[in-house]
Structure I
Amino acid sequence: MIVRVFGSARLAGRRPDRLVVGMLAAIVVAVVAAGWSGWSWWQAEHDAGLARARSRDAVLQDTRKALVTLHTLDYRTAKEDIEAWSTVTASDFDSNLVVADDDQRDRAVESELVATAEVRDIAVTELYSKQHTARVMATMQTEVHRADEDAQQRHSLLRLELTRDGTSWKVSEVQAAT
């Protein structure tokens, strides 16, 4: 029996056309590639190392912001700058800062103090995600200007302890390191 398909004659029992075999092979390859990609994505999304890296990055980002906030003070905006300290500190640490905020503000205004800070290097030394705590080492450069005085450069090496508060990390302790 002879059957006409797209203008070519096929005989019963003849091997499949190369085009059909090629298309089937391409479909199989596409299905395998999609399955492999899906599996890889799922595995990466549920990887404990990736989750730890994301936590570490969040600690670094929040710590960098907190250090700049805690070391920046301008006599013209002293009240707002000091109030910002509570947004980056844990409640225990913040209560110690609140006691000194009026004195800090008065001294800053009196001496026309302007302090700006930059985090030079920062690293997470310990991270305990389940306990919601972390320890960080950081080096800072702070430039301090007072009325009628030359700017002073201060370099600091700091040890910090952080506590996770909801979705952000807050400073719970700061110590100068040597």
Structure II
Amino acid sequence: MVNYRRARLPGATYFFTVTLRDRRSRMLTDHVDALREEVKCVKRLWPFRIDAEVVLPDHLHTIWTLPEGDTDFSKRWRAIKARFTRRLVKRGIVLAHDRRGEYALWQRRFWEHLVRDEKDFARHVDYIHYNPVKHGWVARPLDWRWSSIHRSVRLGLLPPDWAAVPEEGGFGE
């Protein structure tokens, strides 16, 4: 097995992309209530702060800050993925199995990026908030229901019309 090198800094802030295997699936938004409940449960077991997040039909982007002295984001993702999958099965959702006999809902791993500074943080928050527009789900970021942009607007961190008209160049990958 490949030994993945992950940046592990206690109490750090990370940007994550977590994806379903079937990129045509709408499982995350169709069952966003279950996803939210399982994230809350995992947060109670192993605390972390969600700084920004967007849930799209087939993937999600989020920024987490871990507690001081803690580096184990993998444990949290493993638990969220497993709990969400089990909840769907309990709801009677039929999920395919892979050749190992495991449910084939999630891509096996996730992508993470250690947030380096405030500018890097702001760039990733913008990316998260603009992502539903980039994928063609809505015309304006505020029109997407499953985004932390609503919290940012409520707190006065962003105006309600933020990025309503795409800037030249947009928000890159």
Computed 5.1 for mean projected area of the Cα convex hull in nm², for residues 86-133 alone - originating structure among I, II: I
With relative contact order in percent (Cα under 8 Å, 6 or more apart) derived as 18, matching label from I, II: I
Origin of the derived value 16.5, 49 (Rg and Dmax of the Cα atoms in Å; candidates I, II): II
Given -16000 for helix-only ellipticity at 222 nm (-39500 (n - 2.57) for each DSSP H run of 4 or more, over all residues; to 500), calculated: source structure among I, II: I
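Taken together, the values in this text are just the output of simple stated rules run on the coordinates, not laboratory data. Nothing here was measured: the structure is a model prediction, and the numbers come from that model.
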